[in-house]
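Each in structure tokens, the structures are laid out below.
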Structure I
Amino acid sequence: MSLLEKSDEEIIKIADPIWANLVKSSNTKDYGDFTKDFSSQMLYGANEVEIGKQWASNELISSLSDAAKHLVVSEEDNMSQYYTNRPATNPRRVSW
């Protein structure tokens, strides 16, 4: 079954663990864990040095909360899953 045939709930069950891993590994600045679910195309654009620079220069992306809100947008021929998250250290400030 393709992703386009799945319900929002089924999509969320697939995406939530990936998102949780991104938050956890971003908070611990673990590049290997952070990129473990990336496709080869995504890995090409996410080199370790550049991500390390982002972690070093932006405390917000390494202090994310475990709580996130998500939105699934399904159209005829595509589907997107969006997450919002706030830093655990300053919940009023949006992290991205």
Structure II
Amino acid sequence: MIVDGLPALVTLMDPAGELELANRHVLEYFGATLEELKGWAIADTVHPDDRPDVLAAWRGAVETGHPYNVEGRLRRADGVYRLVGSKIRRSRERLRASL
């Protein structure tokens, strides 16, 4: 997959915000398979203090299709939170997120 060569966490979602694709960096960061990630709620990975702002931005992007940029701490597979900048934009009826 070409996106595996990018030095970023890259996902592709459908118009409803459901995960369709994740590059290897995402799978390694969260320590999960694509199928396991599809069953997760995004809120499970966001630090509790950051969750309201991150989820509000996410929901707004899914509902309106407008791009967003937001920072929040995401929990790695080892349980450590790291600050990550997220960008999302609509691309051919899909949401593309770079973390």
Structure III
Amino acid sequence: MTRLSVLVRLVAAIGGGYAVAAGLAALAAVALSTGGLMARSEAVVLASMLAFLVYLALLIWAFADRRLARLCLMLTAAGIVSWGGAWGLLRLTAGG
């Protein structure tokens, strides 16, 4: 791996991994609280704790994957889907 490749992987792992983990935490918190499965505060805490595991897995995967383009594409797609799903579900349940 070249220095540039390591730098891009590092930025993708830290920035992209955080964006994906935060988006999935938001989606899980909204889904759990609006689904009536648990209180809103408990849903946020549970989703936040699970997001740490997701973030760790994404950090490991960022350096385990051989193809840098696939890594960046998958992180971008997962971030868009998770944040879009959270935003859409929140707007759908808020009625606006």
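When you work out distance in nm of label points 7 Å out along Cα→Cβ at positions 4 and 36 for each of the structures I, II, III, which one comes out largest?
Between I, II, III, the highest calculated value is found for III.
Given that relative contact order in percent (Cα under 8 Å, 6 or more apart), derived from a single structure, equals 25, which label among I, II, III identifies that structure?
I
So helix-only ellipticity at 222 nm (-39500 (n - 2.57) for each DSSP H run of 4 or more, over all residues; to 500), computed for just one structure, reads -7500; which one of I, II, III is that?
Answer for the origin of the read-out: II.
From I, II, III, which structure was semi-axes √(5λ) of the Cα gyration tensor in Å = 25, 18, 11 calculated on?
I
Rule-based calculations on the coordinates, nothing more; no lab input. Not measured: the values here are computed from a predicted model. Cβ atoms are built from the backbone, for glycine too; each structure is taken alone.
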